[in-house]
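Multiple structures are listed underneath, in structure tokens.
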Structure I
Amino acid sequence: MLSDDVGSPVTMSIAETGRKGDSTGYSKYGPDHYRDIGKKGGMILKEKRGVEYYRMIAQKGGRANVTKYGLDHFSAMGKKGGNATKARQDPDFYSRIGKLGGAAKRQKKTS
């Protein structure tokens, strides 16, 4: 790559060149441009591979995490989340949701 001084070349690594190009593009187009590109790519991939693909990779990731951290880790996370909910909610919260059981209507997922 050449500098502003016409006679002296400036050496730049591939990583530096990529960073410079990326920051120039980001300042020129903004974050919304990159967000839109990501959404379009995600939608095309979803149409191409289908929902089953995402289910499969989620299961693989879940199994890898269980192997990496162990079941005790997830048990501790559940207890921590339950204690946080208990501290945040009123005392009869668990009594109310227990009485609802499976009777509460599930909301449809919006995608």
Structure II
Amino acid sequence: MAVKDKTTSATSTNLAPNLASALCYAPFVGLVVAIVLFIVEKNTSVKWNAVQALLVKVVFWILMFILPMTIFLALLVFPLWIVNVVLDLVLAVKAYRGNPVKLPVLADWTDKILKKV
């Protein structure tokens, strides 16, 4: 009897792991999906993508809050929003294809968070 690998088995939400991972990065709804999957999901790869997606969104939110504090930097908010949407789409497509991207600093933070949870 073979033991199922947690990264390839079905998720606890009955979504395919690649679809659940991609939904975490989806623009506009990804934040809610990532929070829900982080709380209820048992699949390690989906949970990892949910945490990284949450970290990406938090970093962009912080930048978009800090930048408008000066008039000059406020001009960067819209281009930063475009970068955020494009990055979310790229990460969603990569996750759906089964090869998620480990962002340099955020991947380390994601690993540390998952070790504590």
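Here, each number is a calculation from the coordinates, and none is a lab measurement. Keep in mind that what you see is a predicted model, and the values were worked out from it rather than measured. Cβ atoms are built from the backbone, for glycine too; each structure is taken alone.
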Exercise. -24000 is what came out when helix-only ellipticity at 222 nm (-39500 (n - 2.57) for each DSSP H run of 4 or more, over all residues; to 500) was calculated for one structure; which of I, II is it?
Worked result: I
Seminar exercise, completed: Taking distance in nm of label points 7 Å out along Cα→Cβ at positions 33 and 49 for each of I, II, the highest value is that of structure I
Exercise. To which of I, II does the computed value 39 (percent of Cα pairs over 21 Å apart) belong?
Worked result: II
Problem set entry | Comparison of I, II - label where distance in nm of label points 7 Å out along Cα→Cβ at positions 41 and 97 is highest | I
Exercise. Comparing structures I, II by FRET efficiency 1/(1 + (r/R0)^6) of positions 25 and 81 (r between Cβ atoms, R0 = 30 Å, to 0.05), which one has the largest value?
Worked result: II
